[in-house]
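Each reported figure results from applying straightforward, stated rules to the coordinates on display, with no laboratory input. Since the model is a prediction, treat every value here as computed from it, not as a measurement.
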Structure I
Amino acid sequence: MKTGIKQIGMATLFFLLFSGVMNLFAQNDENYFTISGVVKDKSNNKKLEYVNITVLGTNLSSITNEDGAFVLKIRDSIQAKEIEFSRIGYFSTRIPFNRKGSSDQTIYLTPNAVQLKEIVVKGWEDPEALVREAIKRIASNYSNKPNLLTGFYRETIQKRNWFINISEAVINVYKSSYAENGSSDRTQILKGRELLTTKADDTLAVKLLGGPNLAIYADIVKNPDILLDEESLSDFSFKMEDAQFLDNRQQYVVSFKPVVTLPYPLYLGVLYIDKETLSFTRAEFHLDMKDRNKVTETILRKKPAGLRFRPEEVSFVVSYKQREGKNYLNYIRNEMKFKCDWKRRLFATNYTVSSEMVVTESQEGTVSNIPRKESFSKNESLSDKVMNFFDDNFWGAYNIIEPTESLELAVNKLKKEYK
C-alpha cells in the first residue's frame with residue numbers, strides 16, 4: 001500500500017519567526033501587448049473564477065482569479081489570432097484579439113445545461129474499472145517527452161480575515177516523460193517577491209515548506225502514489241456522477257471515498273475523465289478529516305511547545321489541458337485551514353494557507369533538466385528565497401494570476417507598513 005506515504009512530504013507546515021529574505025532574479029523584458037478583462041456567466045452575469053485561458057496555436061495560457069479577472073501578456077513575436085476561454089460546466093468560447101492590446105473586456109461563457117446522464121451507460125457502469133483503464137492509458141495520453149514548464153506560483157497566509165504573508169514567484173518546472181516516474185522532476189525560481197506583516201503580534205506564523213514544488217508533488221497523474229496507485233484502488237469506493245463538459249468535450253465524473261482505516265489519512269473527492277481518450281483532465285480532492293491527529297502528523301513538520309494545532313481542511317484541485325492529442329499539467333490549487341491556540345487561552349486563531357500554480361508557457365522535447373544545485377528543495381520555504389519588493393512593473397512580460405480585489409487591498413496595507 002503506497003497511498004499516503006508521499007503525503008507526508010507534500011504539504012508540510014512549519015511554525016517559526018519570520019526570517020530575512022534574499023535573492024532577486026533577472027526580469028523578462030521582451031516586448032509584449034496586454035489583453036485584460038473579466039469572464040462572466042452569460043445566464044446570470046456572475047463572475048467566473050478559475051476559467052482556463054489559452055492563446056490558440058501557442059503554449060501560452062493563464063487563468064482567471066476568484067473575481068473572474070485576468071490579464072494576459074502576449075509577446076509581439078507570437079503569431080496568434082484567437083484566445084479560448086473554458087471552464088467545467090460551460091461551453092468554451094473563442095475571441096479574436098487586437099495586437100495593439102485591449103483592456104476591460106467582458107467575456108461571457110454559456111452554461112452547458114445539456115443532460116448528459118446517458119453517456120455513462122455506454123460501457124462504463126463500473127466506475128472503478130473506468131478509473132483503472134484511465135490509469136493504464138496514462139503513458140499514451142500524456143506527454144512522452146521531457147517538458148520545461150514556466151508557471152506563476154503564489155502562496156498566501158491569512159490570520160483570521162487578514163493577510164500576514166504573500167509570496168509569489170515565476171518558476172520553471174522540469175518534467176520528464178509521463179512514462180517515467182517523477183524522481184528527476186525539479187523546480188527552479190526565476191523571479192520572486194514577498195510581502196509580510198511587520199506587526200509583532202503576527203511574527204509567530206506559518207511557513208509552507210517546498211511550496212513551489214506543488215507543481216511536482218500534486219501532479220496526480222505523474223505521481224500515482226497520491227491518488228491513482230492501482231494496488232490501492234480497492235481501499236476506495238467509486239460512484240458515477242452526472243457527466244460534465246470541459247473544453248467542449250464530454251467528461252465522465254467519478255466520485256471516490258475511502259472504505260478502510262489506515263495509519264494515515266486518505267483522500268476523497270472527484271475525478272474527471274475525458275470520454276473519448278479516457279485521460280484524467282481534472283481532480284478535486286481533500287483529506288479525510290475523521291482522525292485529525294493523523295492529519296496533523298501528515299501536514300505539520302514542527303511547532304513551538306505549548307501551541308495547540310487543529311487541522312480543519314486540506315484540499316487540492318489539479319487540472320490538465322489537452323494539446324495536439326496529449327495532455328499537459330495546467331493548474332494546481334491547494335488550501336489548508338487550521339486553528340491554533342496557546343494553552344490557557346480562551347479562543348483559537350483561524351489560519352488559512354493557500355497556494356496555486358498555473359502553467360503559462362512550456363517547451364517540449366529538447367529541454368535540459370534544472371541543475372540540482374539550482375533547484376528548489378522540499379525543505380525550503382519560498383519566503384526565505386525571495387525579497388520584499390513593491391515595484392508595480394515587477395513582473396514585466398511574465399504572465400501571472402491577477403490578484404483579487406481583497407489581495408490587492410492586502411498588498412497595499414502591507415506596503416504601508418514598510419513606509
Structure II
Amino acid sequence: MTRKQDETALSVDQQMAIIRQGAVEVIPEEDLRRKLERFLAGGEPLVVKQGFDPTAPDIHLGHTVGLRKLRQFQDLGHTVVFLIGDFTGMIGDPSGRSETRRRLDHAELIDNAKTYTEQAFKILDPKKTRVDYNSRWLAKMEFADVLRLTATQTVAQMLERDDFEKRYHAGKPISLLEFVYPLAQGYDSVALQADVEIGATEQKFNLLMAREIQRQYGQEPEVILTLPILEGIDGVEKMSKSLGNYIGITEAPEEIFGKTMKIPDTLIVKYFELVTSRTPAEVDAIRARLKDPSTNPSHLKRELARTLVAEYHDAEAAEAAEAHFNRLFVQHERPEETQRVEMKVDEGGLWIAKALQQAGLCTSTSQARRMISQGAVKVDGEKVSDADLRLVPRKEAYAVQVGKRGFADIVVS
C-alpha cells in the first residue's frame with residue numbers, strides 16, 4: 001500500500017538528522033536522501049533490515065544499539081525487517097577464531113530466535129515489525145544459484161577485507177567457507193529487496209558487499225548505516241555474553257543496576273547515547289556535566305542505571321534496585337535474601353576455608369585463606385583472622401560474608 005502525503009510528516013532533513021543520531025557512517029548519504037524524497041512524495045516506505053544470528057538465547061544492551069535505530073525508522077513510517085540468521089548461524093565463525101561465534105544446530109537456533117524476538121519487542125513495535133528467517137531462501141538455493149552468487153565477486157575483492165588481507169600476506173589459511181559467509185549475508189538483501197541495512201562498524205565489509213550483490217542482481221543498492229560497537233562493562237572488549245561483560249535486558253533489576261555501576265567513567269556518555277532514549281541535547285548536557293570537575297561520575301552512573309532498569313522493568317523496580325545497591329555497597333548491609341547452605345561435619349567442626357569453598361564464596365580453600373588474611377571474611381558480623389577457625393554445629397545459621405558481595409547463611413549440623 002502506498003503512503004499518502006501527510007502534512008505532519010517530518011521533512012527529509014528532519015528524518016536525516018534523526019537517522020544520523022549515534023551513527024558512524026551513512027553510505028552514501030545522497031542515496032538515502034533520494035530514497036526518503038521518494039517516500040515523502042507518496043512512495044512505498046523504505047525496507048530497513050538488520051540481521052541477527054541467535055547464537056545465544058538472550059539479548060543484551062549491545063544488541064539494543066541496532067534495535068533502537070530500527071525503532072527510529074519505524075517511528076518515521078518505514079518497514080523494519082528483523083532478520084533471523086537461522087541459516088548463516090549454522091555456519092558460526094567460519095574461521096573458528098572467534099570466542100563469540102560457535103556453530104549451532106538449527107533446532108537450537110530456532111529456540112534462541114523465539115526469545116530473541118520476544119525480547120526485541122521490548123524496543124521494536126511488533127505491529128510494525130516483519131520477522132523473517134534467511135533459511136527461507138538460502139536453504140532452497142541450488143548449486144547453480146550458489147555459483148551465480150559466487151560469480152558476483154572476485155578473490156581480489158574478498159582480499160580487500162582487512163583481516164583477510166593480513167592473513168593472506170602472513171601465509172595463514174583462509175577457508176572458502178569464510179568467503180561464502182559475506183556472500184550469503186549479501187544475498188539476504190537481494191531476497192528482501194532492502195533499501196537500508198544496519199550493522200556494526202565491524203560489519204562494514206559485508207554490508208558494502210551486499211550493495212554490490214544487489215547491483216549484480218539488478219536491484220537498486222541499499223544504503224548502509226554503521227553503528228558503533230558497544231564495549232561491555234569491562235570497558236575493553238565488545239559486549240558479549242560469552243565474555244561475561246554483558247548487561248542482559250531481561251536480567252533482574254538489581255543485576256542491571258549493579259552491572260551498570262561497574263562501567264568505566266569513560267563509557268557513561270556512550271551508554272546514554274546508544275542504549276537510552278535520551279535526546280542529543282540531553283546527551284550533550286550529560287557530556288558537559290561529566291567534564292565539570294564538581295560532578296561525581298558515580299552520580300551519572302546511578303542516573304544511567306535507574307534509566308535502564310526503568311526501561312526494561314519499571315520505575316518502582318529502579319527505585320528498589322538502587323536501594324538494594326545502597327544496602328550492599330554504601331551501607332554494607334546483608335541483602336534481604338541470602339543463600340542458605342547446609343553442611344554436615346565430623347567431630348571437631350567445619351574448617352572455615354572449606355565452608356567458604358562449598359558455599360561457593362571462594363573458588364578454593366587457598367583462595368579462602370587469602371581472603372581471610374586480607375581481612376575480607378566475616379562470620380556473624382565479626383572479622384575472621386584465624387584461617388584455621390572451625391565452625392561447630394549449632395541451631396542457628398552462621399551469617400558469613402566474603403568481600404562486599406559474597407553472602408551465605410551456613411547451617412552446620
Structure III
Amino acid sequence: MRRRVVITGMGMVNPLGHDLESVWTALQEGRSGVAHTTLFDASAFPTKISAEVKNWDATAASLDPRAGTLLARHACFAANAAQQAVELSGIIDTDLDPTRFGVYLGSGEGEQDFESFSKTILASSSANSFDLVKYTQKALEQGDPIREISQEPNLIASHLAGMFDAQGPNSNCLTACAASSQAMGEATEMIRRGDADVMLSGGAHSMIHPFGVSGFCLLTALSTRNDEPTKASRPFDRDRDGFVLGEGAGMVILEELEHARKRGAPIHGEILGYGSTADAYRITDIHPEGRGAAGCMRMAMKDAGLSPADIDYVNAHGTSTSVNDKVETIACKQAFGEEARKIPVSSTKSMMGHLIAAAGTSEAIVCLMSFRDNVLPPTINQETRDPDCDLDYVPNQARESRCDIALNNSFGFGGQNITLALGRFVA
C-alpha cells in the first residue's frame with residue numbers, strides 16, 4: 001500500500017494579502033489585486049498594469065532583518081509564506097528527523113539588476129561599437145554579488161532548508177507556470193515512495209520588472225486594458241485580451257499521514273492524485289485540441305481512483321488569454337465527458353493575477369480553503385459570454401457549495417501540464 005500524503009501547513013503572500021486568511025477573504029469577496037505598476041516606470045510599455053504585492057516590508061514580515069536585506073523580492077515572499085506554513089503545521093516543535101525533512105520548490109529566477117546592467121552597457125558603448133573589455137571592467141566594479149546569485153532559481157530552496165534545518169532531499173524545478181504544482185506533485189511522490197516523511201513545497205516568483213514585462217509584451221500575452229486595471233483579468237470572458245502579471249509565493253507542508261497522525265498535526269487536505277504531461281507541440285502555443293491538458297486531468301483522476309462524477313470543483317489555469325481559455329474548456333469537456341457542464345470551474349487569476357511559477361501552489365491552497373469553508377471562489381469580470389467558453393465558471397460571486405474533491409490545473413509555457421487532485425481529508 002502506498003503512503004498517503006496530507007497537507008498540514010499552508011502559507012501565502014500575493015497581491016490580495018500577506019497571509020492566508022486575508023487572501024481567502026479577498027477571493028470570497030471578489031476583489032481584484034490589479035492596479036497600475038509602481039515597481040518601475042512602465043509608462044512606455046503597452047501594458048502599464050500588474051498585480052503587485054502591496055505595502056510589502058520584509059522586516060515586518062517576521063523575517064530575519066539580515067535575510068530581508070540579502071534576499072531578492074520573491075525570495076522574501078517565499079521565506080514568509082514558508083514560515084506561515086511551518087508555524088501552522090507545528091512541525092518544528094516536534095522530534096522531527098531533519099534528514100527526513102526535505103524541500104521541493106517550483107520557484108522562478110530572481111530579480112534582475114536592471115539598473116546596474118543598463119549603466120554598464122551605456123558605459124561600454126559608443127555610437128558605432130561595443131567594448132567587451134570595458135563592459136567586463138564596469139560589470140566587476142558595479143555588480144552586486146548577492147543580487148547576481150539571487151537570480152539562480154535554486155537559491156530559495158537552499159535558503160529555506162537553512163531556515164528550517166531541512167536536511168533531506170532538496171530540489172527546484174522551473175517549468176514556467178506549472179512549476180510549483182509540479183514541485184508539489186514530485187514532493188508527493190518522494191513521500192509516497194519513502195524518501196522523506198515531510199516536504200516543504202511550493203513556489204515564488206516576481207517578473208514585474210523591465211526584462212520580464214518586455215518578454216511578455218513581445219509575446220503579446222499581457223492585457224492592455226490600462227484604463228480599467230481591476231477589469232483587465234477576465235478569464236473565459238469574450239472580451240479578454242491577455243493575462244495580468246502578478247507576483248507572490250505559496251507554500252505548503254506535505255506530510256506522510258501516519259507521521260502527521262502520530263504528532264497530532266492539523267490536516268487541511270490530502271494529495272489524492274498527480275498528473276503530468278507535455279503537449280509536445282509548440283513552445284509558445286498549447287495544442288488546439290487540449291490533448292496535454294486533458295491528459296493530465298485524466299492522469300490525476302486515475303492516480304487518485306476518481307471518476308469525473310467525483311469532482312466538485314476545478315481551479316482552472318484560466319489565464320484570460322484567448323487561446324488558453326478556449327482550449328482549457330475543450331480539455332475539460334474531453335476529460336469529464338457528460339459531467340463537464342455540471343462541474344464548477346473558476347479562475348482565481350481573475351483577482352490575484354498570474355503568479356507564474358508561484359501560481360500552482362497558491363491555487364492549490366485555494367482548493368484547500370474551499371474544503372474548509374465549502375465556498376467556491378468566483379471568476380470575476382464575467383460580463384460577456386463567449387460561445388467557445390460555455391462551462392460553469394462561477395461568475396462574479398463566490399458560491400456556497402459542498403466541496404470535497406477538487407482538481408487544480410497548471411499549464412506552462414512550453415507545453416508542460418500539471419493537474420493535482422486534492423481532497424478533504426477522510427480518515
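If helix-only ellipticity at 222 nm (-39500 (n - 2.57) for each DSSP H run of 4 or more, over all residues; to 500) comes out at -2500 when worked out from the coordinates, which of I, II, III was used? Of the structures listed, the value fits I. In terms of volume of the Cα convex hull per residue in Å³, for residues 138-249 alone, the structure with the greatest value among I, II, III is I.
Here volume of the Cα convex hull per residue in Å³ was calculated and came to 152; which of the structures I, II, III was it taken from? Here the read-out was taken from I.
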